[in-house]
Structure formats: structure tokens, C-alpha cells
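Student: Below you'll find a set of structures to go through.
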Structure I
Amino acid sequence: MATLLQLVLDGPDRGGSLEMARQLADLVDAFELGPRLLQAEGPAFVNVLKGTVPDRPVACWAETEADAQALLEVGVEGLTAPASLSDEALSAIVFGCRQAGRRMLLDLSSVADPGAEQARFRRLKPDLVKIPVMVNLRGVMAELRDLEIPVAFSAGWSVAQVPWLLLYRPVALIAGSQVTAVPEPRRIVEAIRARMTVTPTMSHFY
């Protein structure tokens with residue numbers, strides 16, 4: 001299965017976020033609404049974004065069961081929740097996603113040692129884990145290998161790293177400020193897409 005490219009929209013500017021989604025929809029496979037934008041606009045903004053890019057899935061950040069329920073009710077395709085939440089809160093979000101037939105992605109950026117979280121992952125059974133590239137990625141992937149939970153990569157990866165990241169067969173590369181905070185976001189996304197077509201010359205090395 002080909003790796004997807006997902007873009008997180010999390011600026012406070014409603015109009016700017018919609019315009020960026022419109023301009024990049026032909027290059028991006030899915031969008032995610034981050035916590036700042038959701039706090040400013042609320043769950044109803046999901047339908048506004050869907051109206052702007054109707055053929056692209058939309059995922060959202062959720063930190064409480066109430067947030068998750070409100071977002072599932074407006075038709076998001078998936079939810080991202082931080083691993084810093086309690087097991088009780090995460091279990092409720094996972095359950096809500098299962099009931100709605102939606103995916104739950106567990107964001108590990110708030111965890112000091114993602115590889116040490118294996119017991120939690122077995123209990124929670126998220127559909128995906130989102131791993132920040134700034135961690136010891138090779139070591140983390142080796143520790144998570146036996147869990148057989150699909151992964152997505154986020155936080156701080158560069159265009160040059162894309163072929164290397166694809167060696168791990170992630171479900172998605174999740175881009176944020178490396179696209180949204182630059183003067184020419186389309187040029188960056190085009191460069192990412194070009195790198196995603198490069199065939200890796202090495203086998204798995206984790």
C-alpha cells in the first residue's frame with residue numbers, strides 16, 4: 001500500500017487554512033485539523049473544510065471523550081489523540097472510533113520513550129501510532145516491530161529524509177509547519193511528492 005501524505009492545518013487563520021487546503025488538495029491525500037484551529041473554530045469547521053476539499057479525508061485532534069464524540073458526529077474520518085492522556089481517556093476515544101467505524105491514531109510526541117510504551121499499546125489497540133522523527137527512530141521501530149501496529153511519521157522530518165523514512169513502510173507521512181509555515185508551501189509539497197516516488201535502494205534495517 002502506498003504511503004499517504006497528510007497535512008496538518010493548525011494556524012489561527014481560518015481563511016488562510018482554507019486557502020492552503022484548496023491550493024494543495026491535488027498534492028495531499030488527507031488533511032488534519034490541529035488543536036489550535038479546532039479550539040478557535042470548533043467542530044463545525046470540519047464541514048467547512050470538507051466543503052472546500054470534498055474529495056479529501058479529514059482527521060482531527062481530540063483530547064477528551066467529549067471532543068471525540070463531537071468530531072465523530074460531524075463526520076471526521078479519523079481522530080488523533082496524544083499519548084499523554086490517561087488510559088481511561090484513550091480507551092474511551094478508541095471505543096468511540098470503533099463504534100463509528102473510524103480510525104484512531106495515537107500521537108507519541110508527548111512521550112519521552114515511545115519504545116517503552118509497548119504494554120499500553122497492547123491494551124489500547126490504536127489503529128496507528130504517530131511517531132515523531134526527532135526520536136531515535138531506528139531503535140523505536142525495532143521495539144515496536146512485534147506489535148504489528150501500523151505507523152505514521154510526523155514532527156520535523158525534512159524533504160531529504162523522505163526516501164529514508166519510506167524504508168519503514170509507514171501508512172502516512174504527516175507534514176505540518178515544514179509546509180504551512182514557509183512562503184511557498186506548494187513548492188515544498190511538490191518536492192516531497194517527488195521524493196516519495198524514489199525507490200529505496202535498501203531493505204528494512206530496523
Structure II
Amino acid sequence: MKTQLQNMTRMWRVLWAVCVVSALVSADLPDQDCPDDCDCHYFRINWVTDCSESNLSSIPTVEEGLSLNVYVLNMNANNMEELEPFPADLKVRSLQLAENMLSMVDKDHFSSLMYLIDLDLSSNNIGSIHPEAFINNYGLITLEVQKNPLEPVDGPFIISRNLHYLDLSYCLLTHLNPQFFQNTTAITRLDLSGNPL
């Protein structure tokens with residue numbers, strides 16, 4: 001556990017150093033693609049694509065203008081019922097999918113997002129999340145699933161060894177089996193409020 005923490009600390013230091021060097025080397029940041037229904041801009045040195053409240057039923061594709069270099073992708077408050085797997089070279093770190101109509105998370109939905117750090121799935125209609133849905137997201141630190149009608153789970157909830165924050169508040173959970181957190185051993189902050197446990 002101590003080694004994992006040291007590795008995470010090193011990773012954050014390297015990431016910070018890369019960001020600082022990038023900012024110093026590049027006075028002008030290059031333009032990035034932007035989908036038609038979205039607002040795109042730089043926040044510091046990070047490319048943000050805000051497609052929230054755009055009445056979209058799917059995430060824009062690269063062909064529709066989604067930049068592979070997007071750092072924050074905000075898809076909150078749209079009409080998405082299903083997700084398609086993301087492109088393998090998408091570099092998104094923060095993905096916001098709250099307030100849509102998603103009903104489940106499949107094993108392959110996020111498997112290609114190797115840089116993903118924060119994921120917000122709150123206020124959807126998610127009943128099930130495949131236990132291996134985040135097994136390839138090694139940097140995933142924050143997962144927000146609050147306000148979803150999660151179905152009971154017999155084994156481990158998810159496999160995510162580096163996850164630090166998990167919000168399962170108001171998910172109608174009535175019971176947590178003994179293996180529920182077995183594969184999320186790095187959690188330091190957990191919210192189970194609003195559940196009839």
C-alpha cells in the first residue's frame with residue numbers, strides 16, 4: 001500500500017512537471033477541434049470541451065470534431081441512453097456524464113480511456129455496472145455514481161485498485177455484501193449517505 005502511494009505521488013509530480021514545462025515551452029497553444037454543438041476552450045493549458053445541455057443522444061466522434069487531446073469532456077444533462085466505446089487514443093482525464101439516461105455501464109465502455117482520472121455518472125438511471133468496467137483505468141481516482149438505482153451486487157462492486165473517492169450516495173442500496181469493496185482497497189473517501197442500509 002505504501003509503495004502504491006509512493007508511485008501515485010511520483011506520477012503526480014511527473015505530471016505536474018510536464019504541465020509546467022509545457023506551459024513554459026509553449027507560449028501559444030494550438031487550436032483544437034470542437035464539435036458543432038459544444039463550447040471549447042483552454043483552461044490554463046488544458047483543452048475543455050463542454051457539450052452540456054446540448055440535447056445530444058451520443059458523445060461526438062472525432063469525425064464530428066471531438067479533439068483527441070481533450071482534457072475535460074462535459075456531457076452533463078443530455079439525452080444519452082447508451083454509450084459506445086471511446087477511441088483508443090482519446091486523452092480525456094475528466095469525463096462528466098451526469099444527468100443523462102444511462103441505464104448500465106458495460107465492461108468495454110471506458111476500457112480505452114487510459115488517462116481517465118475523474119468520472120461522474122451521477123443522476124442517471126444506472127442499475128448495473130460491470131465489475132471490470134474500470135479495470136484498465138489505472139489512474140481513475142474519483143468515481144461519482146450517486147443518485148442511481150443500483151441493483152444488489154453479489155460479489156465485488158468494481159475492480160479499481162487506485163480509486164480514492166467513491167460516491168454511492170442515494171443509490172437505493174439496502175445491503176453491502178462482504179466482498180463489495182474487495183477490489184477497491186485504496187479508497188480513502190466513501191459516501192454512502194442516503195441509502196437505506
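Only the coordinates and a few stated rules stand behind these numbers; no lab work does. Treat the numbers as computed from the prediction; the structure is a model and nothing was measured. Cβ atoms are built from the backbone, for glycine too; each structure is taken alone.
Student: Computing FRET efficiency 1/(1 + (r/R0)^6) of positions 43 and 147 (r between Cβ atoms, R0 = 30 Å, to 0.05) gives 0.45 for which of I, II?
Tutor: The correct label is I.
Student: So, one more: State the single structure among I, II that was used to calculate helix-only ellipticity at 222 nm (-39500 (n - 2.57) for each DSSP H run of 4 or more, over all residues; to 500), giving -11500.
Tutor: Label of the source structure: I.
Student: So distance in nm of label points 7 Å out along Cα→Cβ at positions 51 and 75, computed for just one structure, reads 0.6; which one of I, II is that?
Tutor: II
Student: Comparing structures I, II by FRET efficiency 1/(1 + (r/R0)^6) of positions 99 and 187 (r between Cβ atoms, R0 = 41 Å, to 0.05), which one has the largest value?
Tutor: Once FRET efficiency 1/(1 + (r/R0)^6) of positions 99 and 187 (r between Cβ atoms, R0 = 41 Å, to 0.05) is tallied for I, II, the winner is II.
Student: Right, something else. Could you tell me which structure in I, II was used to calculate relative contact order in percent (Cα under 8 Å, 6 or more apart) as 12?
Tutor: II
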